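S.K.: In structure tokens below, several structures.
A short reminder: the numbers here are calculations on the coordinates, not readings from a lab. Because the structure is a prediction, the values reported are computed rather than measured. Cβ atoms are built from the backbone, for glycine too; each structure is taken alone.
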Structure 1
Amino acid sequence: MVWVRRDRDGATLTRFFAWMGQCRARAIRMVCRNMWRPSLAALRTHVAHATIVFDCFHPSQHFTRAVDGVRRHTGRQMAGREKAEFERTRFFPRSACGSRRSGA
């Protein structure tokens, strides 16, 4: 089921579960959503039994920002040739990451 409303807060999800009713809410086994904290509290209140799965975008975004921050800090401490070589290492070739699919 996909349900869309303008505001993405706990009150909006509470209205959704009021509309849905307790019987149907108990049937929910899994919820996939982003990492917006206020809505997580509402989900834990209304469907505490359900498994909450986070979409891949937000955890990836947080991880990438953290790695970029460390790389910026490290890069500022380097100079000359060492810095030039370091700047070319941000992205690995696809084959180095083991991302080749068999049969592709």
Structure 2
Amino acid sequence: MSKNVWEVGGFVGRDPESKVTSSGKTMASTSINVYKNKEKSYWVKVIGFGDKANEVMKVQKRDNIIVEGRHDCEEWTAKDGTKRFGVSIWADKITVLPKREKPVDESTPF
């Protein structure tokens, strides 16, 4: 038996957006920036469905959060013909970390 459980932390890059599906359930999403190192980072889409959509809607741009949930990967071909790859996490739990007084490193954008 395998489990699809993932925990990822990062800074929220945009305010959440929500919509209601055709079945009447609410779905909300945002993206977080996850730093791999100083030269490279990547974006992870955070998705909340049903009751979890409310948790996603509570975060704001520049919040530092930790998300626990199941991850999903997708690959597609962009309009220009290049192969693209995306990672998302379907949130089960979101923890908003306290804000810092001053950035630890002035090169950190948030």
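S.K.: Compute relative contact order in percent (Cα under 8 Å, 6 or more apart) for each of 1, 2 and report the one that scores greatest.
M.R.: Largest calculated value belongs to 2.
S.K.: Given a computed value of 12.8 for mean count of other Cβ atoms within 10 Å over residues 47-54, which structure among 1, 2 does it belong to?
M.R.: 1
S.K.: Give the label, chosen from 1, 2, of the structure having the highest value of FRET efficiency 1/(1 + (r/R0)^6) of positions 7 and 39 (r between Cβ atoms, R0 = 25 Å, to 0.05).
M.R.: Once FRET efficiency 1/(1 + (r/R0)^6) of positions 7 and 39 (r between Cβ atoms, R0 = 25 Å, to 0.05) is worked out for each structure, 1 has the highest.
S.K.: When helix-only ellipticity at 222 nm (-39500 (n - 2.57) for each DSSP H run of 4 or more, over all residues; to 500) is computed for each of 1, 2, which one produces -15500?
M.R.: 1
S.K.: Could you tell me which structure in 1, 2 was used to calculate semi-axes √(5λ) of the Cα gyration tensor in Å as 43, 19, 10?
M.R.: Traced to structure 1.
S.K.: Identify which of structures 1, 2 gives the largest calculated value of mean count of other Cβ atoms within 10 Å over residues 23-30.
M.R.: Largest value of mean count of other Cβ atoms within 10 Å over residues 23-30: 2.
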